[in-house]
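See the structures that follow.
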Structure P
Amino acid sequence: MYSFESKLRVRYYETDKMGIVHHSNYVRYYEYARTEMMMYLGLSYGTMEKEGVIMPVISVSSKYIKPAYYEDELVVRVRLNDLPTAKMYFFYEIFNQHEELINTGETILSFSNASTNRPCRPPQRLIDILKKII
């Protein structure tokens with residue numbers, strides 16, 4: 001298992017009239033943490049795309065436990081439990097500044113050839129990096 005944390009502050013445009021984060025933004029928070037983790041590991045999506053591999057999201061699930069509000073400081077924890085195969089599973093926990101769990105989620109991404117959009121294996125470099133930490 002590997003875990004990575006990103007911090008962000010809720011911006012005004014992410015909230016509704018009541019100052020509560022709109023539910024659609026949690027998917028953006030997942031993406032932010034996921035891409036930050038990949039960059040931290042030395043494998044940006046941009047690099048993988050230039051090398052011919054794309055990672056489309058094929059599934060998203062989210063559980064809303066407590067609301068987040070304008071100006072809250074959130075910690076988004078993303079976790080990998082297993083090495084990827086044709087798919088890569090990401091698990092998320094979002095905490096507010098009081099360390100209360102406010103949201104959990106999961107995304108599943110697949111690996112596809114950028115030219116053909118056909119499924120492909122994950123890049124070997126990604127597997128090599130993940131083998132060291134999972």
Structure Q
Amino acid sequence: MDGQGGGVGKLLVEAITAAMPEAEVIAVGTNATATANMMKGGTSLGATGENPVIYNAGRVDAICGPMGILMANAMLGEISPAMATAVSGADVPVFLIPMGKCNAKVAGAVEKKLADYVKEIVDGLQKLEKR
């Protein structure tokens with residue numbers, strides 16, 4: 001899941017589809033640009049807006065995206081309170097990338113390159129798959 005331009009989501013889709021080609025990856029964006037860019041990362045499944053976020057949050061095996069997807073009004077207001085509630089209330093693992101733009105700081109989080117966070121998420125997804 002991503003918003004704004006979908007750049008973080010695109011990197012996630014690319015890495016997940018490369019490492020786990022059998023995985024069904026759904027790109028859910030807060031806007032059409034984000035969804036389109038994530039789909040360019042290698043998935044043919046995509047949806048845009050509040051309802052797809054809410055609908056899919058309870059139907060997937062995991063949710064991945066920038067930390068702002070948990071915060072109402074993050075991403076310049078693109079994350080509605082209903083979206084944040086759906087993501088945070090989903091009974092699935094949620095893999096987050098801390099981003100400075102959302103004004104939230106996670107104590108103890110180590111600052112890394114975006115590619116390192118993406119690799120860490122892919123590793124976590126692969127561990128889930130092996131269960």
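All of the numbers you see were taken from the coordinates with simple rules; none came from a lab. Computed from a predicted structure; not experimentally measured. Cβ atoms are built from the backbone, for glycine too; each structure is taken alone.
A value of 1.9 for distance in nm of label points 7 Å out along Cα→Cβ at positions 13 and 29, calculated from one of P, Q, originates in structure P. Going by relative contact order in percent (Cα under 8 Å, 6 or more apart), which of structures P, Q comes out largest? Top value of relative contact order in percent (Cα under 8 Å, 6 or more apart) goes to structure P. Assuming 1.4 is distance in nm of label points 7 Å out along Cα→Cβ at positions 53 and 77 as calculated from a single structure, say which of P, Q it is. The structure behind it is Q.
When helix-only ellipticity at 222 nm (-39500 (n - 2.57) for each DSSP H run of 4 or more, over all residues; to 500) is calculated, the result is -7000; to which of the structures P, Q does this value belong?
Clearly, the read-out refers to P.
Once distance in nm of label points 7 Å out along Cα→Cβ at positions 45 and 69 is computed for every structure in P, Q, the highest value turns out to be that of P. The value 1.0 for distance in nm of label points 7 Å out along Cα→Cβ at positions 5 and 93 was derived from one model only; which of P, Q is it? It must be structure P, since only it matches.
Suppose you compute Cα extents along the principal axes in Å for every structure in P, Q: which one lands on 34, 34, 27? That value comes from structure Q.
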